[in-house]
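The structures come next, written out as structure tokens.
Any read-out appearing in this document is the output of simple, stated calculations on the displayed coordinates, not a laboratory observation. Predicted model, so just to flag it, every value in this text is computed and none were measured. Cβ atoms are built from the backbone, for glycine too; each structure is taken alone.
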Structure P
Amino acid sequence: MATLAVSKSSTKSIVNGIIGGLAGGVVFGIMMGMMGMLPMVGMLVRQENAVIGFIVHMGISAFIGAVYGFVIPRFPNQIATALIGGTVNGIVWWVLGALIMMPLMLGMNEMVFVIGQPQWMSLLGHLIYGVTAGLVYYVLTPKN
């Protein structure tokens, strides 16, 4: 019976993470749309289109939220954890996604770890995503 309780708890945490990730994804997606970056995200699936880019972005946001929801229950359920955890999550995925995976997947190998104004704006978006996702997760999670 304890295994079932842990499983339900883990599932709920992951679902809360997905919801938080989608909320953060909407905010970051709006920012990306305003900067004209969504067609580039669409290129990840070979479709240079803002709508497709937004859909891809939201899928990635849900996945990252699920990972957050899987990891974050190992820490105290406090507002500080949501803020710090969201910030760290945003930075980690900025490095993995924007600085490494995105350039590689788009065949822009020379852009890996290149940091200019677009990448700093991307960091800001990832931080806003992470904090939003963390706060929404925190609000959705029952407090002990």
Structure Q
Amino acid sequence: MTRSGSGFSPEERAAMRQRAKELKAEQSAAEALQAVLERIAELEEPDRTNAERVHAIVGEVAPMLRPKLLYGSPAYAGADGKPVLFFQERARFKGRYANLTFFGPAQLDDGTMWPTSWAVTELTEEDEGVVRELVRRAVGG
């Protein structure tokens, strides 16, 4: 290791830059999670409870997905930052139901045509099982 005028070797400086990058990513992930939790807390019922359940299911089944806001709604993205799914509350468009939508990275392929969005009025235990299976399939599990 050759030391430069700064007292640190090129390898040490590279390691410090990498660690700074990791800390920034951790902070950004924590901030994104906090933003999602705050948004969920702001939702009207039944959207709040349904979004909390979806959030819990994603955390349980696909902890590798990163929470983030997408158009102001709770979403979950892969490591590349591309959204895999999101929960769009009904109040956003004054609808009678919320939407649970999966995007291109979701591996839900089933033949030449398959659903990617579901209307949600209330998540029953049975519905939660369906969401668990969809999330599991979406991430290739």
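Matching task: -24000 is the computed value of helix-only ellipticity at 222 nm (-39500 (n - 2.57) for each DSSP H run of 4 or more, over all residues; to 500). Pick the structure from P, Q. Of the options listed, only P reproduces it.
Looking at structures P, Q, which one was Cα extents along the principal axes in Å calculated from, given that it came out as 51, 26, 25? Working through the options, I get structure P.
Structures P, Q were compared on distance in nm of label points 7 Å out along Cα→Cβ at positions 66 and 82, and the highest value belongs to P. Once relative contact order in percent (Cα under 8 Å, 6 or more apart) is evaluated on every structure in P, Q, the highest one turns out to be P. State the single structure among P, Q that was used to calculate FRET efficiency 1/(1 + (r/R0)^6) of positions 18 and 50 (r between Cβ atoms, R0 = 30 Å, to 0.05), giving 0.15. Matching structure: Q.
Name the one structure among P, Q that P(r) over Cα pairs in 5 Å bins from 0, in percent, for residues 58-97 alone of 6, 26, 26, 19, 13, 9, 2 was derived from. All intermediate terms of the calculation are to be shown ahead of the outcome.
Values: P: 6, 22, 32, 26, 10, 3; Q: 6, 26, 26, 19, 13, 9, 2.
Attributed to the structure labelled Q.
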